[in-house]
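Next come the structures, one after another.
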Structure 1
Amino acid sequence: MHTVEALRYIVEHNQIFAYCFIFLVTIFEGEVIAISAGILILLGALNAWVVFLMILGGGIIKSFLGYFIGGVLNKRFNHNRFFQYIEKKVFSVMPHFEERPFWSIFVSKFLMVNHLVIIFSGYKKINFKKYIQAEILSTIIWAISLVALGYFFSYAAFRISNKLSEFLLIVLLFIVGFFILEKIVSILYNLFEDFLHKHE
C-alpha cells in the first residue's frame with residue numbers, strides 16, 4: 001500500500017531537484033506550486049525557509065520578466081487589437097488602474113488577472129519603482145499565504161487518511177475549492193470597483 005510516507009521519502013531524497021522545480025515553475029504558475037510546497041513542508045520533505053526563498057525568487061523574476069515583455073510589446077505592437085482586449089480586460093476588473101497603480105498591482109496578485117496586470121504594467125510604462133514595490137510586497141504576502149494554505153490543507157487531509165491516493169484526492173478537492181473561491185473573490189472585487197466607479 002502506498003502511503004504519504006512514500007511521497008515524503010521520494011521528495012526528501014530529491015530536494016535539490018524539488019527546490020529548482022519550485023523556483024522555475026513559480027515564474028509561470030505560482031498558486032498550485034506554492035500550495036503543493038506547503039504540503040511537502042508539512043510532510044517534512046522540504047525546508048520552509050528554502051521553499052519561501054525559491055517562491056519569492058521565482059515570483060520576483062516573473063515580475064521583472066512580465067514588465068520587460070510588456071515594454072517590448074508596447075514598442076512593437078502598440079495598436080494591436082490583442083492589447084486593446086487586454087486593456088479592456090484589466091480595466092474591467094481594475095477601472096482605477098492608471099490612477100492607483102500601486103494598489104491595483106498589489107491586489108492583482110490575489111486575483112486571476114495577475115499575469116495580465118504584470119505585462120500590462122510594462123505595456124503602459126507604469127513607474128517601475130512603484131510597480132516593483134507593489135510586486136515585492138504582494139509577492140511576500142502571497143507566498144506566505146499560499147504555502148500556509150497548502151500546509152493546512154494537507155494537515156486536514158492527513159487527519160482523514162494517510163493513504164497516498166486518498167490524501168492526494170482530498171488535497172486536490174481543497175485546491176479546486178481554492179480556485180473557485182479565488183474566482184468568486186475576483187467577481188466580488190469587480191463588482192466593488194464598479195460600485196465605487198458609479199458613486200464617484
Structure 2
Amino acid sequence: MQIVVATTNRHKFREFRTHFAAFDEIELLSLLDFPEYVQPAECGQTFEENAILKATHAAAFLEAFVLADDSGLVVPALKGAPGIYSRRYAGEHATDLENRRKLLKEMASLDDLGRSAHYECSLAFASPEGLQKCVSSMCHGSIATQEKGSNGFGYDALFVKHDYNQTFAQLGEHIKKEVSHRAKALERLSPYIESLVEQLTS
C-alpha cells in the first residue's frame with residue numbers, strides 16, 4: 001500500500017518514515033516524488049483545516065492515499081502566535097533561524113510563566129474520494145531564552161517539553177519521536193491505517 005505524505009520537508013518526512021518503518025505493507029512517498037504537483041494555499045484558520053485541505057487536495061490530484069499534517073508552535077502570551085503561520089512567522093520565505101530569532105525578540109520581556117507554549121499537530125488522511133480520518137495532538141512546554149541543540153528543525157532549538165530540561169534539538173530524534181506532538185498524533189491515527197491495510201491486503 002502506498003501512502004503519499006503531503007510534504008516537501010525532508011525533516012518532517014523522515015519522522016513519518018521512522019514511525020512507519022515497522023509496517024512492511026506500507027510504502028511512503030513524499031511530494032518530492034511528484035514535482036508536477038502544486039500544493040494549495042494554506043488558507044485554513046486552524047491546523048485541522050489546513051491539514052484536511054492539503055490531504056484532500058493532494059489525494060484527488062494524485063489519485064492516491066495521502067497523509068498530511070499541519071503543525072506549529074502556539075504561545076498564549078503572544079495571542080497564539082506563531083500558530084498556523086509558524087513556518088512563515090518572519091516572512092513568506094523565512095528560514096527556521098529567522099523564525100526563531102523573531103520569536104526570541106517577541107518574547108524578550110516575558111517571564112517564566114509567559115514563556116509557556118505548546119506544539120500542536122493535526123493529521124489528515126484522505127483517499128481520492130475525500131477525507132477519511134483526522135486527529136490532533138499537543139505537546140506542552142516552554143520557550144527557552146536562547147537556542148540550544150543542533151538536531152531537529154523549526155522551533156526545536158527553543159522548545160523545552162514539560163518534565164524535560166533540554167530542548168527538542170538537544171534530545172535528538174530518538175526521544176522526540178516518542179514524545180512530540182506529531183508522534184502522539186501518529187499514534188492516534190495508526191490504528192485506522194493499520195485496519196485499512198488489513199482490509200486491502202486480506
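Laboratory data are not the source of any read-out in this text; all were calculated from the coordinates shown. It should be emphasised that the depicted structure is a prediction, and the values quoted were computed from it without experimental measurement. Cβ atoms are built from the backbone, for glycine too; each structure is taken alone.
Comparing volume of the Cα convex hull per residue in Å³ across structures 1, 2, which is largest?
Values: 1: 123; 2: 112.
Largest calculated value belongs to 1.
If relative contact order in percent (Cα under 8 Å, 6 or more apart) comes out at 18 when worked out from the coordinates, which of 1, 2 was used? Display every interim value, and only then the final one.
Details: 1: 30; 2: 18.
Among 1, 2, the structure yielding 18 for relative contact order in percent (Cα under 8 Å, 6 or more apart) is 2.
One of 1, 2 was used to compute helix-only ellipticity at 222 nm (-39500 (n - 2.57) for each DSSP H run of 4 or more, over all residues; to 500), and the result was -27500. Which label is that?
Clearly, the read-out refers to 1.
A value of 2.4 was computed for distance in nm of label points 7 Å out along Cα→Cβ at positions 39 and 151; which of 1, 2 is the source structure?
Clearly, the read-out refers to 2.
Out of 1, 2, choose the structure whose coordinates give FRET efficiency 1/(1 + (r/R0)^6) of positions 15 and 127 (r between Cβ atoms, R0 = 25 Å, to 0.05) equal to 0.05 when calculated.
This value belongs to structure 1.
Can you tell which of 1, 2 yields 3.9 when distance in nm of label points 7 Å out along Cα→Cβ at positions 135 and 159 is derived from it?
Among 1, 2, the structure yielding 3.9 for distance in nm of label points 7 Å out along Cα→Cβ at positions 135 and 159 is 1.
Have a look at 1, 2 and say which one yields 1.33 for Cα Rg over 2.2 N^0.38 Å, for residues 23-118 alone, as calculated.
Attributed to the structure labelled 2.
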